[in-house]
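Multiple structures follow.
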Structure P
């Protein structure tokens, strides 16, 4: 099943990279104000992030496979209609509802697929499944821009038409595997029973999970600096566009190559002794403590790499820093999602994961503006810039330690 989800998420990532990463160029070439374009696309992104919450609830009520199929359909429809609107040269404002539909469809797809993974796999298999899916996503993001850049040279409508066509092909694949998903998940979750719309706020009433949400929000603020701040600070230090592009290619390449072996190494070395044959936990509290430690260490690698960026401004040094950052990304992203899945009740997986993903997405959005503000003040001083943008790690470290303490207290009280 992990390979099916990896294919779905990988192709979805490729679809995004093929088309939507080029949409701003389309509007720019037609003479629209980029502030106006940013407002339209920014609102659609925020709405899409907020849709993670109801999409999670719908996954619990209707079943995640249904939400997955609907999300792929919604996205395919939106992308196809964008192609039509481009062909007939519609005004920018007409694209707004389609961008909203696309963002909503993407949220349905992401949250439902994560719910499927969380319900389908047990302790040891869960970490492995997350790694395989992350590899699929990074392959999609690596291949997509190459295809998108090539096709966009000929026609933007064709670019989005192909993306819509790929979405509907993906839809047929999702429908084919739906019965396999449902067959296993129905055993884990009584779909539709005792789940009400008021339960949408249950994650924020869960103290431990609320702390985890706050932690991943701060983590989102920090890790967003790689995508948002590194290009501009590197450009300010006279790196070429080709060199900056190499850093992102290097990041994606090492995620694809190292994701599975690195997580497998950490799991075997530190966690496997607490898991019995069949993938179930012998000592779940001990496992969670080790995963919390892994998340702590992953975020620490981000902070170290950020501050290393400030020491030297050579291409080789930046490449080394990106390698350290990539190790942190693999560890942090994998085990933070693993923790969220483990601390989500079986009958509320979608709702809890929806809040978790929403918090991370908001952290990324805040990080974009935070990094921009710091850049305006310290773009001539890389050491100060990278030090300041890594400061949110301090409360994040404190929060994850509080989370670990609460987890231990709960375990002791149960015993």
Structure Q
């Protein structure tokens, strides 16, 4: 029997079925079983404001909150319906700063909510912001970086695993992060005893390395990338903004309930006290053309890597375009490398790290910096000094890029 377009449209042909409901039910059941730890215990927690930024996430996050038995979120009414014109934002990416958060902050402030969560339009990434203790005005909201959310979710996932598996060997589980993401997860692993793996950028790498670790007998709990992507290994091997929204909401509720009203930001400060303060900077220079970014890497390789960047000495270099890592025995990187790849990591004095990387999709030369110290002020001051030196010490000698990094 021939299959017509009408058969496909209304599922009337006996060989055609719509799997959406079955797949959706299986997905929600899997996430709930793996990640919901306090179902029914968060009913009186403070409301959370949610926006899909004119994307598709709203019905799925609404159902996931219900599966976790979380209070219904406060919707950002002007952004709930999918709209390819994205009329209320300049750019529909919650990483793009306060302008993208404006409607959420207004709705949350009006409703008395202290936490906002947002998905990007296809709902595979998660951003979050919080009204700090004592704050009241829309200008008081503090947004968390992808690295900060990653550290929070990683620690939460780790503590919940420990609670479910008392006495089990920490070395039997693993977590991952990409090479341009915070090393706070590595510091956590060193302290707690679980396995940490670093991968190249992208969930293609994170997911496949996670599968390799599982094949070795390890249980993969979590992986993240600084670009607000979060993966829960028990669910699937890709980033998931819907699951992350519910986990973040449950985490925030329980942090407050278990620690006398502690805010998420206060809990993050507590984590810094446990694993060291990590001050991060991520920005980019706009290139006139992809060739301009390529020229920066060619010049650094031909003229030699700088001995210092700002106030910090360069202790070792990993260049994934020529296959060297001067910080390892034998001088070869453990990460895969490709001739000509535009990614160089400078390991700096005091455990700081700076990665210069050309975007594969936009005319941007990006850098990712992290400074670790016991003292917040010291870490932030050093990070600011190194970030200010990136242009002069690495980029300015090459024409075709602007001299203003963008947040």
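A short reminder: the numbers here are calculations on the coordinates, not readings from a lab. Just so we're clear, the structure is a prediction, and the values are computed from it rather than from any experiment. Cβ atoms are built from the backbone, for glycine too; each structure is taken alone.
Given a computed value of 2.9 for distance in nm of label points 7 Å out along Cα→Cβ at positions 120 and 352, which structure among P, Q does it belong to?
Traced to structure Q.
Quick check on the output: 26 is relative contact order in percent (Cα under 8 Å, 6 or more apart), derived from one of P, Q. Which one produced it? Write out the running numbers ahead of the final one.
Details: P: 26; Q: 13.
This figure was derived from P.
Any idea which of P, Q comes out highest on FRET efficiency 1/(1 + (r/R0)^6) of positions 56 and 328 (r between Cβ atoms, R0 = 30 Å, to 0.05)? Show your work: numbers first, answer last.
On the way: P: 0.65; Q: 0.10.
For this comparison of FRET efficiency 1/(1 + (r/R0)^6) of positions 56 and 328 (r between Cβ atoms, R0 = 30 Å, to 0.05), the top structure is P.
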Structure (P, Q) behind the derived value 1.7 of distance in nm of label points 7 Å out along Cα→Cβ at positions 224 and 248: P
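Assign the value 19.4, calculated as mean count of other Cβ atoms within 10 Å over residues 104-111, to the correct structure from P, Q. Please list the in-between numbers first.
Details: P: 26.4; Q: 19.4.
The read-out was computed on structure Q.
Output the label of whichever structure in P, Q has the greatest value of Cα Rg over 2.2 N^0.38 Å.
Values: P: 0.97; Q: 1.04.
Biggest value here belongs to Q.
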Structures P, Q, by FRET efficiency 1/(1 + (r/R0)^6) of positions 88 and 160 (r between Cβ atoms, R0 = 35 Å, to 0.05): label with the highest value: P
Structure (P, Q) behind the derived value -28500 of helix-only ellipticity at 222 nm (-39500 (n - 2.57) for each DSSP H run of 4 or more, over all residues; to 500): P
Structure responsible for 1.27, with Cα Rg over 2.2 N^0.38 Å, for residues 112-303 alone calculated and labels P, Q on offer: P
